1. Given 130 as the derived value for volume of the Cα convex hull per residue in Å³, for residues 20-115 alone, which of the supplied structures 1, 2 does it correspond to?
2. Once mean count of other Cβ atoms within 10 Å over residues 60-67 is calculated for all of 1, 2, which comes out largest?
3. Given that helix-only ellipticity at 222 nm (-39500 (n - 2.57) for each DSSP H run of 4 or more, over all residues; to 500), derived from a single structure, equals -9000, which label among 1, 2 identifies that structure?
4. Tell me which of 1, 2 gives 4.3 when you compute distance in nm of label points 7 Å out along Cα→Cβ at positions 52 and 92.
5. Please compute distance in nm of label points 7 Å out along Cα→Cβ at positions 4 and 188 for structures 1, 2 and give me the label with the greatest value.
6. Out of 1, 2, which structure matches 15.6 when mean count of other Cβ atoms within 10 Å over residues 148-155 is calculated?
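Every number in this text was worked out from the coordinates using simple rules, so none of it is lab data. Just so it is clear, the model here is predicted, and its values are computed rather than measured. Cβ atoms are built from the backbone, for glycine too; each structure is taken alone.
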Structure 1
Amino acid sequence: MLETKWLYLILNAFTISFPLLRSFESKVAYYKGFASLFKAMFIVSGFFLIWDIWFTEMGVWGFTPAYLSGLDLFGLPLGEYLFFVTVPFSCVFIYECLKYFFPDGLMGAAAARKVSLVLLILCAVLSAYALIEGLWYTGSTFVLLGLFTAYVQFVANLSWLPRFYESYTLAIIPFFIKNGILTGSFLETQVVWYNNAENLGFRLGTIPFEDIFYGMLLIMGTVHFYEKFEAGR
């Protein structure tokens, strides 16, 4: 079943299917925030797609044609474009569900601040190492994540950050399933391949270590603009 040219599209369909079906229930009522969500995704996913196109051209990563539909634009397959819709859509759904079921939150502001501080230290160390070693994927991911985390936590001190950390922790579970398959788990080869000369070369199963933090930046940025647009409704 997995060895098909439709694999990337199938994975995207599975990613969005449950959140989309439950979006219109009266409890969470996720659909009410669609306008804000789509505007947020347009900004953040648009930035990530430009980054993606650039790094694909550089050979930092690429795609195996055997798992692709054959439809592509600017060097990216259709499945990659859909990745930046289905993943933020589904992760913000988890974020909104936690809002509904745990209105008082599971993590306090002080705990979130400590998480942010640890994250900043990690970003600083790995950014410096990547700069010395010339690792494009590692460097760009941790520099951008460090700067954005510093802004939302220590400059703007935004109240949604504890909820973000909670929801992203939960999102790691489906993340590992989808990204594991994309990077070669249960497959003859990889849907998305990585040039190990541009990253740390450390993998969690088949998943590059950087992917966890690349995903964190994607969802943190989406939540930031989503909350900003929701506040202005």
Structure 2
Amino acid sequence: MPEPQHIKAKAGDIAERVLLAGDPDRVRQLSNMLQNATVVNENRGYITYTGFYREERVTIACHGIGAPSAAIVIEELHMLGAKVMIRLGTAGGLLKEMKYGDVLIANGAFLPQGNIMNQYSESVIPPTVPSYDVLSSLVNASRISKTAVYIGPVHSGDAFYAEGSDHSARLSTLGYIGAEMEAGTLFALASLRGFKAGALFMVSNNIALNTPLYDASKLRSYLDNVASIAMDALVSVKPDSSHQSS
């Protein structure tokens, strides 16, 4: 197995269970949920903490923006011992009834043509669906949610500024309920490498209604709700083979 080149941590620094987020400010806020949190990486801005949540060892790591950045972090965390990874991100809502801070749980995350996984396998892309027990744990944990919860497929695009209103309307027509950038890559790598994965999101804007995009500071008040769901689900999943039943 190759050595990590960007996450400057030792194998023992990374827990088997990892919560991923793209925004370093959100990672710092999430780290407050850990007991005895320690920074184990700051290289390249991929800030990473390891500590304890409900007596289970957990790592919280920043994966940056977009599929290539996320793939580097996901691959290297797996090299360092991660066996379960959940992405806690933001997504643009594609349903008109979605409001800021609503919870979206991905039961699939599909990639555009020419995506990063084509460089792994040109003919057949690995499955881009969450692990069943991670998805089940996220759905069960979401019962505590203080906001609406939506479960459905998301589109993991690569070009943030290329997706106009016509494209977004088409995604909704095709059955997608949210748009984001990294979950499809996480799910594909989980299938390829044999670890468990899942993803949930806070709605950061309503694409269908063209509402403004909220950044991390404006979503801060909603984060506790979705973070509790993610962390409770994460520690309930057994870090065994992705193909075994829980």
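1. Numbers: 1: 151; 2: 130.
That value comes from structure 2.
2. Numbers: 1: 17.9; 2: 23.0.
That would be structure 2.
3. Numbers: 1: -22500; 2: -9000.
The read-out comes from structure 2.
4. Value 4.3 for distance in nm of label points 7 Å out along Cα→Cβ at positions 52 and 92 corresponds to 2 out of 1, 2.
5. Working: 1: 1.6; 2: 2.3.
Looking at the calculated values, the largest one is 2.
6. Numbers: 1: 15.6; 2: 19.8.
Traced to structure 1.
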